[in-house]
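Below: a set of structures, written as structure tokens.
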Structure 1
Amino acid sequence: MKPAIVLLSGGLDSATVLAMARAEKFRCHALSVHYGQRHHAEIAAAKRVAAFLKADQHRIMSVDLAGIGGSALTDPGVAIPESPAAGIPVTYVPARNTLLLSLALGWAEVIGAADIFVGVNAVDYSGYPDCRPEFIAAFENLAQLATKAGVEGSRFRIHAPLVRMTKAEIIRVGTGLGVDYGMTVSCYQADAQGRACGRCDSCRLRAAGFTAAGIPDPTRYA
């Protein structure tokens with residue numbers, strides 16, 4: 001079993017990716033990052049998911065993206081939108097996936113892992129630029145250039161198995177792999193108990209996915 005780093009936010013997509021990596025017989029080291037987001041509920045969810053899906057290790061790190069602001073997810077002064085808007089929404093967090101993948105890459109190099117899994121999606125998503133296949137390909141190339149392991153001949157692979165899947169397809173795959181989506185938190189403004197608002201973009205995408213998949217939605221709503 002080869003080691004792999006799996007970025008685990010505590011949401012639906014990353015839980016599915018952890019289950020997929022486990023099914024591929026990787027020895028999964030889950031990495032969750034508190035980046036200054038509004039609530040801690042998704043980190044608590046990540047702990048539950050990592051234990052339930054039997055990650056070999058679960059590490060939680062911190063990056064202060066709230067220090068630069070610029071996003072409704074890190075700045076309490078910016079309201080979470082509750083209706084679709086044109087263009088990239090204010091819930092986009094500048095450089096978030098670049099930083100999270102960089103942390104995963106550093107840990108991968110330390111433990112001798114060549115595989116990193118991330119749950120980005122470019123179909124049913126909010127239009128974030130760092131969720132596109134082009135970004136994943138560019139970061140994979142960067143990994144070869146920016147690391148001792150890459151320079152010495154190791155080949156890093158960034159796995160984004162959900163990138164071209166609909167939310168309904170993701171839910172069906174995860175359900176087949178035994179993911180308990182009732183443990184996950186996707187809401188941008190979940191309360192202290194992890195209950196979802198049911199109104200934000202993430203909640204709408206999640207609910208529509210369960211409806212399209214024909215699977216009961218286990219989300220706890222406030």
Structure 2
Amino acid sequence: MNIVLLGAPGAGKGTQAERLAEYLGIPHVATGDLFREALRQGTPLGRQAQAYIDRGELVPDQVTIAMVEERLAQPDCEPGVILDGFPRTVEQARALDRVLAGHGRKVDLVLFIRVRPEELLRRLSGRWICRDCQGVYHTLFNPPKQPGVCDVCGGELYQRPDDRPEVQRHRVDVYLAQTAPLIEFYRERGLLQEIDGEQSIDEVQASMREAVIRGQKKKE
């Protein structure tokens with residue numbers, strides 16, 4: 001199956017994608033990883049992307065789409081793929097349709113991990129770091145024994161500027177505004193399955209696997 005995975009920052013998309021990919025025996029293709037690898041290797045597409053990044057500009061869709069197309073053409077993607085981070089817009093979704101159609105394939109299922117904005121903010125803005133040993137804590141998932149103090153070295157804990165609530169709120173708002181049309185695009189095509197992302201990690205994964213099984217039966 002060719003699966004698109006959608007979810008805002010903080011929804012746990014990466015973790016769930018890795019587990020689902022292992023369960024299905026297909027690759028997890030995250031566009032962030034594609035960019036980093038292309039830049040590291042200095043591939044032609046990587047050099048194109050680097051030129052835009054160096055100028056402080058967004059990498060254009062055609063470069064991103066070309067990277068995804070190159071990855072999907074590799075043999076390990078033939079049985080299917082989980083796409084994470086692409087598409088992000090309706091225009092990219094249409095481009096993905098064209099790329100897959102060129103290989104006689106199509107998007108079979110879109111999983112949207114839905115989490116309320118308030119919960120996303122709680123997850124994203126809870127990280128604190130020790131100034132001395134760089135130990136990482138989280139107010140929800142790994143709180144220090146004493147607020148503001150590192151358990152290991154007793155150093156002061158602080159928040160990086162990009163972890164602050166107001167920054168993360170903007171990040172979530174931008175994502176939701178950008179992807180709302182994409183969610184409707186896939187819903188109208190009957191491909192979207194919503195997953196309650198506020199369950200436990202294991203429950204979210206179980207819900208995703210159930211959705212895949214339903215999708216496989218529908219495909220048959």
Structure 3
Amino acid sequence: MQEDFTRNQRMLASAAAFAVFALLIAYVVTLVLGFLSLTSPLDPIGDPYFSILEVLIVVMAPLMVLVMVAVHGHSMRETRFYTLAAIAFMTIMAGITCSVHFVILTVSRPLVSAGFPWASQFFSFAWPSVAYALDILAWDLFFALSMLCAAIVFQKGRLELGVRILMIVSGVLSLAGLLGVALSDMNIRNIGIVGYAGVSIGVFLLLGILFWRSRDA
């Protein structure tokens with residue numbers, strides 16, 4: 001751990017990791033409630049659930065970048081190459097997904113309501129669409145690469161081993177979601193969702209605990 005990773009920074013890192021953990025829980029709960037509200041599994045999730053999901057993602061993604069910066073601060077000199085890569089990949093992910101979901105939240109519905117025939121090809125989450133493809137790129141590729149790079153840092157003790165294992169599982173499952181794109185089967189692509197919205201819950205919980213315990217180190 002780097003000596004310039006101060007106590008206040010560790011406490012902020014812990015707060016950010018716990019915040020991502022809480023937001024992921026809220027995301028999963030909202031997603032489940034949204035699905036339960038549907039009369040048919042083929043219907044899209046409607047409001048208020050859809051808008052809540054969009055807001056949660058826009059808030060959560062920058063916090064994930066902050067957590068990766070904290071992982072960099074926690075790392076030893078020999079692993080800082082990988083943590084810088086993890087920050088870069090997570091920053092790209094956040095930039096893409098925040099842009100996609102902010103646009104969908106703010107301007108997609110007026111355009112769809114205006115009857116533009118091309119609107120669904122750009123803004124819907126029905127495959128294929130531009131927004132869907134960009135979001136898959138963000139989460140199934142760049143989030144996955146960030147997790148896999150960051151996993152290299154954690155090598156000491158049971159808690160770090162737990163973080164390492166969950167990061168690898170989260171990254172591998174997220175990457176596996178890309179098979180759905182190659183096969184044009186979004187049911188297979190849902191494997192990626194398990195990785196970045198499911199397994200990552202454990203990742204950020206353990207990171208929050210790790211940073212909190214290290215605050216007086």
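Every number here is computed from the coordinates shown, using simple stated rules; none is lab data. Computed from a predicted model, the values in this text were never measured in an experiment. Cβ atoms are built from the backbone, for glycine too; each structure is taken alone.
Matching task: 41, 24, 22 is the computed value of Cα extents along the principal axes in Å, for residues 13-92 alone. Pick the structure from 1, 2, 3.
Numbers: 1: 41, 26, 17; 2: 41, 24, 22; 3: 54, 23, 15.
Of the structures listed, the value fits 2.
Among the shown structures 1, 2, 3, from which was the value 58, 26, 20 of Cα extents along the principal axes in Å, for residues 101-164 alone calculated? Before the final figure, lay out the partial values.
Details: 1: 37, 18, 16; 2: 58, 26, 20; 3: 58, 20, 13.
The correct label is 2.
For which of the structures 1, 2, 3 does the calculation of distance in nm of label points 7 Å out along Cα→Cβ at positions 141 and 157 return 1.5?
It traces back to 2.
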* Identity of the structure behind 19.1, 59 (criterion: Rg and Dmax of the Cα atoms in Å, calculated), options 1, 2, 3 -> 2
* Structure fact -> Value -16000 of helix-only ellipticity at 222 nm (-39500 (n - 2.57) for each DSSP H run of 4 or more, over all residues; to 500) was derived from the coordinates of, among 1, 2, 3, structure 2
